[in-house]
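The data blocks that follow each hold one structure.
Each reported figure results from applying straightforward, stated rules to the coordinates on display, with no laboratory input. In this text the structure is predicted, and so the values were computed from the model without any measurement. Cβ atoms are built from the backbone, for glycine too; each structure is taken alone.
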Structure 1
Amino acid sequence: MPLHPRLIPLAALLLAGFHSSHGFAAERPLWELGAGISALSLPDYRGSDQSSLYAIPFPYLIYRGEFLKADRNGIRGTLFGSDRIELNLSLGASLPVNSDDNRARQGMPDLQPTVEFGPSLNLNLWRTPDLRTHLDLRLPIRTAVTVKGGMNGVGWVFSPRLNLDIADVAGRPGWNMNVLAGPMVGSERNHDYFYSVAPQYATADRPAFDAKSGYAGSQFMMTISKRYPKYWLGAFVRQDTLKGAVFTDSPLVKREGYFAAGIGIAWILGESSTRVEAVE
């Protein structure tokens, strides 16, 4: 399982993807700092029939300010003085792909790693009185840029999703579960980057294809995690489907559904002596 330095931009995505919300108030350190490592099995890109194992380092950073917060739910602040509406910074990333190593893309330009960032409006739809379980609607829209050879824009993605957080799942203190599901929509430029085949790269087995904007499939993901005094453990499973996506006829789409999974561990290296009441 190789350590892939170019995958470090995925750190923000992993931190958000692995961590589940606690959902109840308690006194916690103002800040926590640590570092972790994750092991993941991921496809080369959504729709690829080839996947790889990766080891990816990621930072563990928590800040619980009165108005500004940085944790597993992103960088965010409370809008309108309401604890039911939040505006977060939403992050994402994609893997680099060496086209020589991918059968569908041989002879085509490599896919550079991308980072996605943008706002996410999060609305609380329901929660229990003790805040240990809550259901949110998340509305992230992100612009994507390549992170090698210059920051070139590759369109935008919109992925509304329902998000369910459950603390102390199945009566096990400290074990927290997160489940989210929803569709994805992408711009023509974003789909073009991953799924178009220009005429000069067309072959007998790979006809030219011009991707359009629109529906890009849907995702279902479940994470589970537990925070110990000196370290944190987490794992996730994700099911993707591209059935009905506007680019499913692309010769680069070899599989309309796939399964991804990963585990992670982070060591807490330091924390603030100042304690604050936080709802997470």
Structure 2
Amino acid sequence: MFKGSIPALITPFRNGIVDERAFQALVERQIAEGSHGLVPCGTTGESVTLSTDEHVRVVEMTVEVAAGRVPVIAGAGSNNTAHAIELARHAKAAKADAVLVVAPYYNRPSQDGIVAHFNAISDAVDIPIVAYNVPGRTVVDILPETVARLSKLANVVGIKDASSDIGRVARHAALCEEGFILLSGDDPSALAFNAAGGTGCISVTANVAPKQFAALQNVTLQGDFAAARKIDATLYDLHKTLFIEPSPAPTKYACSLLGLCTDEVRLPIIPCSDGAKAKIKAVMVEAGLI
């Protein structure tokens, strides 16, 4: 259902508001360059600083422009279960194909609390759910045994795992229900993730190099890991440099160099420093992107 290169889309801003024209062009570019799916309103989309109206509009635009050509997994995460349900309902109304729901952050729930959170969303909204584990941001970690419990819920169909623990791929496959979708949330280890049994990556790098990252995913899914290593070698420095300062500021600056949008971000994220900009530009030149 969901596989390959699935960019976690940036949300372009201009003068403090969502730049709808730029966003629509970004979506069209992603599809033209071979991306296999789209995630609006994820972490890279600065979802936590979007108003609910902005969030809903960004999801609607993604679905409208995609027009069924690739699946849309709409961000619907919150540390407030009621708000996550609200966002999931909006995503379903917009005809998104699924929702991406992060583990509740800040609250630090127990593993039972995490299951209860996802169970409440699954019961409230009939839409496929991809759980998102990113302990570096949320503090809590969805343990493999808990992922197995989630896989038994009616609507939870997969996980985006950004733990960087490649050993979990096989563990999840062994513990979870048959057909449970395993997606990476970490670009530098995406190749290894697929080699271990994963089937794709919800990617930051794909914002900047969609054609290259889609090619990487295509050859891994074909089992050609020699070809994948060659492509990944051209992207590895980019993967790292896009996190040289708090994300998504580096990615937005890189996209601005491509003429796709401004580098404007929302507080508490701030624009890249001059030093970071120089490094980002140098890496993009090295990768043949500019």
Structure 3
Amino acid sequence: MSFVRLMSLSLITMLCFAGNSVFCRLALRQTSIDAASFTSVRLVSGALVLALLVYGRLRLRGAAAVRPAGLGGNWISALALFVYASTLSFSYANMSTGIGALLLFGAVQATMILTGLWRGERLNARQTAGLVVALAGVVAILSPGLDAPPLASALLMLTSGVAWGVYSLRGRSLADPTGDTAGNFLRATPMSVLLSALFLTHQHLDGQGVLYAVLSGAITSGLGYAMWYAVLPKLTRTRAAAVQLSVPVLASLAGALFVNEPITLGLLLTSTAVLGGIALVVYGKRSPG
């Protein structure tokens, strides 16, 4: 795969990731769909689209095709996917698109960095300073103020980021990205149905909200994730982390454009601290562990 194609596909997947935040925020702010239903419709739509892709590939390859051409995945990754999707939905009910994406992908990168440390990697002085700056930015977001989201929503979004970080780490070694992603979505579907059953008394299926959930599940989640895990093994860890830093910026711009959310000075300052600090960690030279 050429460098230009690799970067182009990476940009498309980052637009999909930002689109997930925008679709979720649009649905929960401008329609009456509930968060549990949004999660269920999103995961079911993603599972159906990915299953159709796998089925079409099997038809093209003939009846003799076997794994890794079929469905794969595992229950641990499916659980991480479900936790990510469900906590994202509930947190976006009371949080702006930009702040949510910043907390989400800050937690994603923190999960990956801390996992590296746990596996024996070491940070030099510049990287340590970057980590401290990024954490200070997150604390500033959570501090009381005009831009601060409710603490419960912020904690849910951080949980969503940790779950997505776990899912991303487990996805680096996928032999068949489309088949494994489809299997994970299918496994996560009954979990989301159970979640909807638990919140049945609060269920409300709004037509426009369902449309946003379908777009999020079928396009920006299903197709976007399959594309991401196809290019992820071809990216270095530094490039994979770096391209994901663009998502909060893209989400903030999309939130201002489509959700009419202001880009405040507080958002700019905390974004600079979090993203700049993570960039120092990502691009700083690692000491041997």
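Tabulated results
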| item | result |
| --- | --- |
| Among 1, 2, 3, structure where distance in nm of label points 7 Å out along Cα→Cβ at positions 234 and 266 as derived comes to 3.5 | 2 |
| When distance in nm of label points 7 Å out along Cα→Cβ at positions 194 and 226 is computed for each of 1, 2, 3, the largest belongs to | 1 |
| Kirkwood radius over Cα pairs in Å derived as 18.7 - corresponding label from 1, 2, 3 | 2 |
| Entry that produces -14000 once helix-only ellipticity at 222 nm (-39500 (n - 2.57) for each DSSP H run of 4 or more, over all residues; to 500) is calculated, selected from 1, 2, 3 | 2 |
| Per distance in nm of label points 7 Å out along Cα→Cβ at positions 34 and 202, the highest-valued of structures 1, 2, 3 | 1 |
| Comparison of 1, 2, 3 - label where distance in nm of label points 7 Å out along Cα→Cβ at positions 98 and 162 is highest | 1 |
| Per relative contact order in percent (Cα under 8 Å, 6 or more apart), the highest-valued of structures 1, 2, 3 | 3 |
